[in-house]
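Structures given as structure tokens follow.
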Structure I
Amino acid sequence: MDTLEPTAPAATAEAVIEVRDLCIGFGGRPVLRGFDLTVRRGENMMVLGRSGSGKSVLIKCLVGLLRPDSGSIRILGQDVLALDQEALDRLRVRIGFLFQSSALYDSMTVRENLEFPLRRHALARKPAERDARVREALANVGLEHSADLYPAELSGGMRRRIGLARTLVLAPEIVLYDEPTSGLDPITAREIVELILGLQRKYRTSSVIISHDLHVARLAANRIAVLIDGRNHAEGTYDELRAMSDPQIQRFFTSL
């Protein structure tokens, strides 16, 4: 696995995600308490944190599924919190979101699952265009021959791949990965990491990967932001974080 590594973004790459002083809580319990994050074009940014630290809350704020109590979020130059629903929907087309559960529709075939977002956003209206997009998305995840299968006929790793294919069918500029290797065996997890890196190389996508898995962080991330106590406690490459003497950072590495 050590041969895998992310592609470095251009030195002059602009910021495509800017999160500043983000705060949100539930039932009087703060979750994010002034979280900051910058992601550059073509970069894989990992947000690393323990279970329950607020990683999924953060990613839901980015796509407007949750509204923070305060702070700011700019994505692709747009103020997410100032957008009306129509403008937010247009922005979401440019952002892919891979759910941890893959979130496939059980009653639809793989092809129908991939066509659904195209129909919903009125993209690729001609059948031939939809078919071409579906075939390309499936080829990108190595499952070209699965189009007529149902989710129940797929393994866990295949469902995760199809979930990624459905994300890619809209050709997003940014991809948000919610625990992409959670619950997968080591071999399948490696395959998912290889896909993430392959898509970064092929399309120069910018990604936010949220996980508690340092193995994924080491292989897939250009930089890692460590979410502790609701804040970006430390940030750097895997090697830079490993060299830190901060005991809160070292707890992640001593658990390897």
Structure II
Amino acid sequence: MTQRIAVVTGGMGGLGESISTKMADAGYKVVVTYSPSNTKYRSWLDEMKAKGYGFAAYPVDVADFDDCAAKVAQMGKDVGPIDILVNNAGITRDMTFKKMSKEDWDAVMHTNLDSCFNMTKQVMDGMSARGWGRVINVSSVNGQKGAFGQTNYSAAKAGIHGFTKALALEVARRNVTVNTISPGYIGTKMVTAIPREILDTKILTQIQVNRLGKPDEVAGLIIYLCSEEAAFVTGANISINGGQHMY
């Protein structure tokens, strides 16, 4: 069987790194994208290579349609047609709505929601023509329940699932599935840097399993959704939040 090619946006560091390495371990050829402003990409690639992961990597501004089109076309020439797309890239600009500027709103909407269109548009025709494809959009528990200080982020993450459901209806007969996953609090460096007192009193008390999620648990769910066994799952939003919010 031909090795499937998977693209993971925001694949460097944090959750994206776990997704990328876990998918490589599962036998996929993984291409990662990173922000053009990321100055640490070479050291990250060297670190991954030392661990046995020879990722192809491209600087992509996922908020810019034309840049996505150009870079995905280059990926096709360099690596091959894309079978799997994991729309993982995202940013936060948290503050109350009263303090939020139009720039803060636009930055999050462009990077977190528009990016799903910008990247998926480049690969969907090819997936449909070949009769196989997987798109997994990474949303958030806060897109389901909302969060104080995150009107921009919560709106973008909620919009992701509307995108998923509509697109899933259009391409299901082509053997292309489109799904959303909605992680809760995951033990990435960003989350574990939160002061312990806040973790214990404000966050873990909301999570019924009484711990943070593991990045590999999220990656494992994505690998399932990429598999042949998941071919009957499409248009779904799968929560992975330890019982924090059941929806």
>> One of I, II was used to compute mean count of other Cβ atoms within 10 Å over residues 34-41, and the result was 14.0. Which label is that?
In response: II
> For which of I, II does Cα extents along the principal axes in Å, for residues 138-185 alone, calculated from the coordinates, equal 30, 23, 15?
Replying inline: I
> Computing mean count of other Cβ atoms within 10 Å over residues 42-49 gives 24.9 for which of I, II?
Replying inline: I
>> Quick check for you: by relative contact order in percent (Cα under 8 Å, 6 or more apart), which of I, II is greatest?
In response: I
> The value 0.7 for distance in nm of label points 7 Å out along Cα→Cβ at positions 178 and 210 was derived from one model only; which of I, II is it?
Replying inline: I
> Given a computed value of 20.5 for mean count of other Cβ atoms within 10 Å over residues 106-113, which structure among I, II does it belong to?
Replying inline: II
> If helix-only ellipticity at 222 nm (-39500 (n - 2.57) for each DSSP H run of 4 or more, over all residues; to 500) comes out at -10500 when worked out from the coordinates, which of I, II was used?
Replying inline: I
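Bear in mind that the values in this text are calculations on the coordinates, not laboratory data. The shown structure was predicted, so the numbers you read here are calculated from the model rather than taken from an experiment. Cβ atoms are built from the backbone, for glycine too; each structure is taken alone.
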